[in-house]
Structure 1
């Protein structure tokens with residue numbers, strides 16, 4: 001890989017890891033919000049509604065600027081706004097004002113996320129890049145979870161905002177490497193004038209339902225992994241330790257997907273990842289106590305192993321950046337709907353039926369992904 005290619009990958013991975021930092025470290029950030037502001041858990045949840053909402057809503061203006069403004073200019077403006085909003089957040093005392101500033105920071109971060117996802121999807125090594133995309137987020141999240149409690153003990157909540165601003169400032173020079181012309185449609189020169197070049201709404205809907213189903217399944221399951229273990233009689237400390245160990249295997253899953261991406265057919269990675277994911281959920285549903293450790297490990301590994309080829313296949317359908325813009329919005333929706341639906345089913349019907357529903361979402365996502373893979377094969381190389 002040439003030096004410029006490495007820089008392009010590094011640019012995508014670093015910006016994509018920093019922008020969702022608040023969500024990556026949400027367990028410790030939630031605790032600090034509760035301690036410092038005296039919030040109830042539901043009030044702390046409102047904070048993340050602004051963080052997640054901003055990240056997702058940034059997809060809508062992206063549908064407009066994607067073809068009009070150079071990625072370099074968009075990246076520089078968004079990164080600078082992200083830095084300023086985080087620095088202001090460190091000075092804010094009023095909680096409503098903090099919510100407003102966090103929404104601005106999240107909109108800037110979501111803009112960078114959409115841009116990076118679109119650039120990754122257009123790269124010929126998209127399978128490997130999306131693997132590194134996931135791995136970068138997991139690694140930075142793990143570092144943040146270990147570092148922030150110590151910083152909070154000394155500096156309080158502003159430590160997070162200053163850290164986020166400092167990280168973005170450190171990678172800001174990389175923004176100059178984004179293209180300085182608006183992103184063209186793929187193969188635009190080979191398309192006759194007046195021809196519709198977008199993938200079409202049926203394809204967009206298939207891709208978005210597949211992605212949303214995937215995130216509903218993983219979000220609804222992972223959010224309550226320790227609760228499922230405790231309901232089955234697993235000691236709370238052992239359940240928490242198991243989830244921590246499983247998270248390390250998530251990094252391995254993303255690394256494996258990046259290593260194998262481009263070397264093996266995408267369908268084989270999808271079949272492997274989805275099969276292990278469904279198997280882990282089935283194992284957890286049938287033997288929740290005895291198989292809790294291996295099921296949690298397999299689940300986290302498969303989640304991050306399957307996600308890069310999922311994103312690469314969806315990106316392969318994208319000709320004008322619209323699908324990746326919608327993908328960012330749908331990922332946010334899945335992250336919200338998954339825990340909501342999972343929690344409701346867990347409380348009403350118990351873990352077995354809840355996990356059975358999550359397996360159904362995994363199956364639906366897999367079938368729709370196969371439809372997209374077959375469409376890509378019929379279209380031939382990009």
Structure 2
């Protein structure tokens with residue numbers, strides 16, 4: 001993909017969304033959403049189905065007209081109460097979830113489709129194909145290509161007009177697991193090389209963390225939290241976000257300033273708190289060793305490490321991720337202790353049921 005330099009004229013522009021709202025009938029889908037994406041950065045919109053992330057993406061592309069709010073790209077206002085610039089005049093490229101290739105056109109015909117007629121040269125099409133590793137395939141029919149190659153054709157078509165912003169809607173969801181990782185890495189490298197501003201939608205936390213310079217977690221038509229992946233994972237703003245972006249043990253505790261007393265020992269807190277709390281304990285922050293505080297009920301082996309589900313005698317059920325060198329089997333008695341860095345905690349006004357402390361939002 002080093003030939004991305006052949007499209008050196010491409011440059012990223014900022015994207016700014018201000019107070020965007022959209023409803024379908026009586027159902028609100030976006031609720032006064034505001035965000036800014038800096039030029040050349042990659043923003044992942046992460047959230048469950050129906051949270052509004054695709055509607056937000058389509059609104060930026062001009063495929064949906066919001067009920068209120070503004071959208072600006074660079075110094076151009078594309079959507080406002082006064083004007084809505086049509087999609088073809090926005091200088092925005094989009095890759096759809098199903099790739100939307102035309103089966104009756106060749107690969108080259110698909111790539112050239114998004115170009116103005118005066119720019120549909122064989123050289124321009126070939127440059128776009130070479131950029132995504134498909135040099136020499138312009139005459140092929142899309143149906144003769146693999147899924148990964150078809151995805152790259154869709155990407156080449158979006159990039160050929162040299163847009164200032166690239167939008168991706170669940171771009172890897174139609175690929176099998178091994179191919180998804182390969183193509184994702186190649187696309188990530190290309191986006192970094194091009195320096196194009198990118199917004200992509202996904203429900204896959206791993207995908208968002210791998211590709212996104214920042215991640216905006218959406219829920220119910222609103223952005224619940226936006227941060228760099230490491231900050232989002234370490235300091236989620238709510239128990240729901242904590243569970244959505246990874247495995248989350250929510251452990252009842254009693255906070256006393258900078259720490260909380262819990263069933264897995266004293267836990268350092270990232271912010272001072274007092275009284276009953278729910279403490280975020282990531283599986284990798286737990287250590288297992290010889291002891292008699294709980295029993296291993298499930299074992300998940302991942303090669304480099306293993307995840308053990310442990311039922312504590314105190315009534316908690318926790319997930320612990322430890323190196324694979326620690327070989328345990330179902331039925332083993334263990335001790336479970338907190339061994340992580342300061343973590344988040346949230347006050348509770350009612351007791352947290354002991355049996356409902358592990359959270360992983362689908």
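Here are some notes:
- Structure responsible for 1.16, with Cα Rg over 2.2 N^0.38 Å calculated and labels 1, 2 on offer: 2
- Test item: FRET efficiency 1/(1 + (r/R0)^6) of positions 25 and 145 (r between Cβ atoms, R0 = 41 Å, to 0.05) calculated as 1.00, pick one of 1, 2: 1
- Top of 1, 2 by FRET efficiency 1/(1 + (r/R0)^6) of positions 81 and 329 (r between Cβ atoms, R0 = 41 Å, to 0.05), largest first: 1
- The maximum of Kirkwood radius over Cα pairs in Å, for residues 209-264 alone over structures 1, 2, that is, the highest value, falls on 1.
- Which of 1, 2 yields -6000 [helix-only ellipticity at 222 nm (-39500 (n - 2.57) for each DSSP H run of 4 or more, over all residues; to 500), calculated]: 2
- Identity of the structure behind 25 (criterion: relative contact order in percent (Cα under 8 Å, 6 or more apart), calculated), options 1, 2: 1
- Origin of the value 29, 18, 7, where semi-axes √(5λ) of the Cα gyration tensor in Å, for residues 89-168 alone was derived from one of 1, 2: 1
- Which of 1, 2 yields 19, 54, 27, 1 [P(r) over Cα pairs in 10 Å bins from 0, in percent, for residues 137-200 alone, calculated]: 2
No value in this document is a laboratory result; all are computed from the given coordinates. Since this is a predicted model, take the numbers as computed values, not measurements. Cβ atoms are built from the backbone, for glycine too; each structure is taken alone.
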